[in-house]
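Several structures are given next for inspection.
What follows draws every value from the coordinates through simple rules; no lab data is involved. Computed from a predicted structure; not experimentally measured. Cβ atoms are built from the backbone, for glycine too; each structure is taken alone.
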Structure 1
Amino acid sequence: MNTATYQHRRGEIEHYFDRTAAQNWARLTSDAPVGRIRATVRAGRDRMRSTLLSWLGEDLRGRRILDAGCGTGALAIEAARRGATVVAVDLSPTLVALAFERLPELPGEGSVSFRSGDMLDPALGEFDHVVAMDSLIHYRAHDAVAALSRLAQRTRHSIVFTAAPRTPATMLMLHAGKLFPRGDRSPAIEPVTPGDLRRLMLADHSLSAWHTARQAHIAGGFYKSQAMEWTKA
């Protein structure tokens, strides 16, 4: 991992989600009415969340899960409802505070611990599964795989995550985003192909026990994302 580029991009992401976009993100992840474009993003994220959760399974009792980039906590809360012990971390203290506010009383064995910080912090401990939904898409491919490698060292079974697909439509949307005033832009996504991610994974000797499993492409309106699952042999 290029520590300097990772930390620089991490700072940009934290600033954007904690300050620039916090209010919009809170609205997007609620039931409040949104415009047509944001409605497609909300629907796409709902489908992606359901897909990743389905890969983890319906019964998560006894499982410890890291939600890496938890945002306002929807995925973490659903995993806890299925019985998991979830550590949910996000760079944005504002979004983590909102996740605390939205945390319902959980029946059964599941629990959620929301924290603000770096998803790569070793102090978070070891996990059965790691979920990184739309939290690695802002990092260059080699930094994203390096981050996954560090997470894999503390993961027993699987990592499910999303990548921005490198398609003509995605590239067009990426270039269109540059037309917005700089203050309104989100940190640029970094499109990548599954093949490129696999090549980087194979080149990382610390990932020799891991392999690519399920994949799914979720697309609708302004939401286009690639779900991927890495499992440990």
Structure 2
Amino acid sequence: MRLTDKVAIITGSAQGIGLATALRFAAEGARVVVSDIGQQRVDQAVAAIVAQGGQAIGAVVDVTDRLAIDAMVAKVKTTWGRIDVLINNAGITKDARLAKMSSAQFDAVIAVNLKGVFECTQAVAETMTAQGSGSIVNASSVVGLYGNFGQTNYAATKAGVIGFTKTWARELGPKGVRVNAVCPGFVLTPILDTVPDAVKQKMIEKVPLGRLGRPEEIAAVYAFLASDDSSYMNGAVLEVSGGIQL
């Protein structure tokens, strides 16, 4: 198992890609910190991990709340003594065309998807650099690479995350901490539940593989980047999109 005894914080890990990642990491031997905003969903995710024989603790955290993030980091260090992996997976969408997007929609997405990544990474960086090791994986998106109609705010955050990744790879790499990013394409998660079937079909038509991604397929790439199998990867941006053409 590639992640045996590694301590991994995964934000937004009570559903979708985050939950698939938490389950995959536990199966690979990691000690998992399930971090999300709802107590019930966090508890359910922890129970699912324990049921499959894994180790997990829960932390109810809004990534826009630095005090809550710091409390989580302290709890993890008290429980397991170290932090080896941070998966900055938490994210939201509030879509609208430029002409219709409100300041509230813009600010909410920036707060979670961009500033939240900054806050979580800053909160663990001292621990990782003191250890002389660590892997940080940031969730970007193909939308951050190519843009997408109606997603000014989301595209800005995901492009910004790539900028974070390149910068932190330079700053933290010399201290033994690797920072990489993953750009998923369209993936079958609860975020697509409100998308009409006709729109989903148009998404599929843009993918050469002819289907949407599965959360487990993104989780597998996160696991690779968290493991020593990717020990010489730093500042990389991996597109996991089925070859989508936006």
- Message: Starting from the value 64: which structure in 1, 2 was volume of the Cα convex hull per residue in Å³, for residues 42-89 alone calculated from?
- Response: 1
- Which one of 1, 2 has mean count of other Cβ atoms within 10 Å over residues 58-65, as calculated from the coordinates, equal to 20.2? 2
- Message: With mean count of other Cβ atoms within 10 Å over residues 82-89 as the yardstick, tell me which of 1, 2 scores highest.
- Response: 2
- Message: To test your reading of the models, identify which of 1, 2 gives -12000 for helix-only ellipticity at 222 nm (-39500 (n - 2.57) for each DSSP H run of 4 or more, over all residues; to 500) when calculated.
- Response: 1
